[in-house]
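Rule-based calculations on the coordinates, nothing more; no lab input. All figures in this text were calculated on a predicted structure; none of them were measured in a lab. Cβ atoms are built from the backbone, for glycine too; each structure is taken alone.
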Structure P
């Protein structure tokens, strides 16, 4: 694996377009397509449903901040198993040579699967 500094991952909401993101590898990391966004209007390189939290975990969490710690623990478990593990490995490979922007539709990015994934990528990529 490359050193942690060589991997660059960030998180952004799909609704907050930033022209500087256009130069990055942009990947949607939600299991569901974002509401109100046309596929033709979202500039992205990939949609990795396999790296998103499972439907059961997503429904259990229901964006209840009080459950975030347990959600994070369970989601990290999912990320270490197929098929999510293969998607994580692919993101680490891309992140070793260029910046990766993880896109999510959730409002509370700091308590989202995308944030957990970003932290996980930084942790396992060292």
Structure Q
């Protein structure tokens, strides 16, 4: 059985897709870009600020659907410029150094462009029995 889960707190997707899908014990989160929840606009400040906003929005989505960092199994990162990737890693490492949960498996992919000219987009996969 597949359940299509919607956030009541995050801005609705700008395009037609489900934010979060539960298929059995697996949860698949569509790629998140750094959208401000009030304006609907992409946050400014580069890949580091965008990463902070993505992780903040992910925390909101997780709390709405009773997921936690311990359930995060995989993250796929799409970046438009790997020269700026150290700024992403700094935010990512700060998060996982601050919580007592190991980081998920992760892959990173370089792309030419992302929606709304974002510098980064991240997909997440969770596992929760």
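State the single structure among P, Q that was used to calculate distance in nm of label points 7 Å out along Cα→Cβ at positions 33 and 113, giving 1.0.
Q
Hey, helix-only ellipticity at 222 nm (-39500 (n - 2.57) for each DSSP H run of 4 or more, over all residues; to 500) derived from one of P, Q reads -10500; which structure?
The structure behind it is P.
Matching task: 32 is the computed value of relative contact order in percent (Cα under 8 Å, 6 or more apart). Pick the structure from P, Q.
So the calculation was done on Q.
Figure out for me which of the structures P, Q the number 3.2 belongs to, where distance in nm of label points 7 Å out along Cα→Cβ at positions 9 and 81 was derived from the coordinates.
Q
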